[in-house]
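Down below are the structures I want you to see.
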Structure 1
């Protein structure tokens, strides 16, 4: 979530998308989050914070799918995860290229190639999005064609271990992942399992859309033979009530092997779990156990830098609103709002009085500075990060985020 001047908007909210057989429940509600990485062996090789990110075109019939690849250094071959994105409201081509940095960082640390295709009609991929009206089952199968094309193409790359593949997705991408497992995965024997983060498709314009959604998962469950892990939270803004339990029950009713984890509440909305760096501590332990069960690697192979906050400066107490320099009363109101956010947060200001705050995502420091800079010709610098003031006064050169 970011706020610039007096305008607030959510960067990772997905309105139109989203549940194994054991259902589990873990109480992971917490007001404070903080990434606690595994202990690292300093002798491990280091992957630069860019994660060797490249953008390629994956051929799919008559078009190319704009696809982001993150990978470790070296020739491989590396195990692969193909990750499927959700769907924002509006024109699919207007949706930004998907870059799940927090998820990619964790998998690259563990030696994986992370492949993120934008499906047909999304972002810079060719063609147009085809929704199949209110037919959710057909929608999922249509989307899964692009996943199949991606798995087939990437399996031929010399740096990919085509015998160790997992397919995952969030929201609409979670539905797509399960549809892929029901039909196209048969042609890819190297795919060992499926991971569904809050998957489904919400269609408020369709009468009985919940029934359609449950029916689609039931249909997929008749054919999926791969093991799958489903992760859903209690305070999901898209899937309310017992809808996730209905989807899960329909899926496993025909013998599909799947485990569903109810991870409780996550911040203000469980649907944002995968987009947050803070969410890694919630989903990774269970995903790691699932990967081990299906014969995928789970040991840390690389060191990867994460966004690091500047040290506290002692300039002022965090809650001293009047100490924030340059800003007017609107800016002070914005800072009070910032103080009410979760602990992964940043507030930035400029000499001319522009300001912005950001919470969550992968790097709120960079987002806050960028939001402030859109409003100012003067350089923006960090005033506060997480629970500390880092500002050192006008003219200081140490206020930007570091890695």
Structure 2
């Protein structure tokens, strides 16, 4: 309802500016009763025509001009004159015809109708009026002469609006094309990265799993401690292969980025810790969480613990690890602390992005990650994530 008020307000303002000047100027032209009667009838019909001009531009022009002819001829027949400003509504209707009528056939028909009405009005005026003072002539032609200019002005306004609309449409299409090209470029880059990862990482990981399975097949020739290590190595390789397949599928087609396996959560920490123990590590878990932890927070907590355990195996092999997961103050707190390394860590292990990845996951959920060495030569990772800020 509010959107209609500006249109109605513009129409009301146009009616006032179009018809009020005629009423104000009429006392200076003729104050006789026939003049006022003709003017009142004309303006009453003219207001209706002006209000309906947008819906029926051609009809409004013909009807409005016909009402003008009747008023002028009728008042002249009674020996009365109307103010020259009665032609203002006709100028408005001509402008409206140019700005709203898109059919050339209707436009030509309306103009021909106006011409016919004008000629008929002049003929009737000469037939019904004896005095030359009330016969239309050059004064009528002078008043009608600017009307084509009003139509041209309306036509120019409509053309400009059409050009602006076309320009906006072209700009919108250009933006859509640019966005599509950017998406296609991103898709090509993802496909390239997926191909590189498949050729390099997947190949090496497959070889790792094959060697581990070969060692398992010859487990009778290995000592007990080696068989346990090989089993853990094979299980970790198979899990990494599955996660890599999911990642490559997501890179190739994000629209089909549905994991092939369930997304891990905190309920699977026991299995994660068992794999750490199978790799020769020592770990202790303390769980103190309640139900209702959002899935995104659980996934982030799982990944933090997973990455912290991997770092402990790389840089502090054999060190005892303590994992604490609990809900405190409306947030999830994950703490992983490892002690001093029992033996020397692998030189050059990892690529140095584990802590960065953890921090990005935690910060994306509105949390905070704190990492650093402990006083006894160990390392400590603490992640806190608010439950209500999870985007799930």
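Every number here is computed from the coordinates shown, using simple stated rules; none is lab data. All figures in this text were calculated on a predicted structure; none of them were measured in a lab. Cβ atoms are built from the backbone, for glycine too; each structure is taken alone.
Comparing FRET efficiency 1/(1 + (r/R0)^6) of positions 103 and 191 (r between Cβ atoms, R0 = 35 Å, to 0.05) across structures 1, 2, the highest value is found for 1.
Comparison across structures 1, 2 (criterion: mean count of other Cβ atoms within 10 Å over residues 175-182) gives the highest value for 1. The greatest value of percent of Cα pairs over 17 Å apart, for residues 327-382 alone among structures 1, 2 is that of 2. Matching task: -21500 is the computed value of helix-only ellipticity at 222 nm (-39500 (n - 2.57) for each DSSP H run of 4 or more, over all residues; to 500). Pick the structure from 1, 2. Derived from the structure labelled 2. Quick check on the output: -0.24, -0.33, -1.09, -1.35 is log10 I(q)/I(0) by the Debye sum over Cα atoms at q = 0.06, 0.07, 0.13, 0.15 Å⁻¹, derived from one of 1, 2. Which one produced it? Derived from the structure labelled 1. When mean projected area of the Cα convex hull in nm², for residues 159-206 alone is calculated for each of structures 1, 2, structure 1 gives the greatest result.
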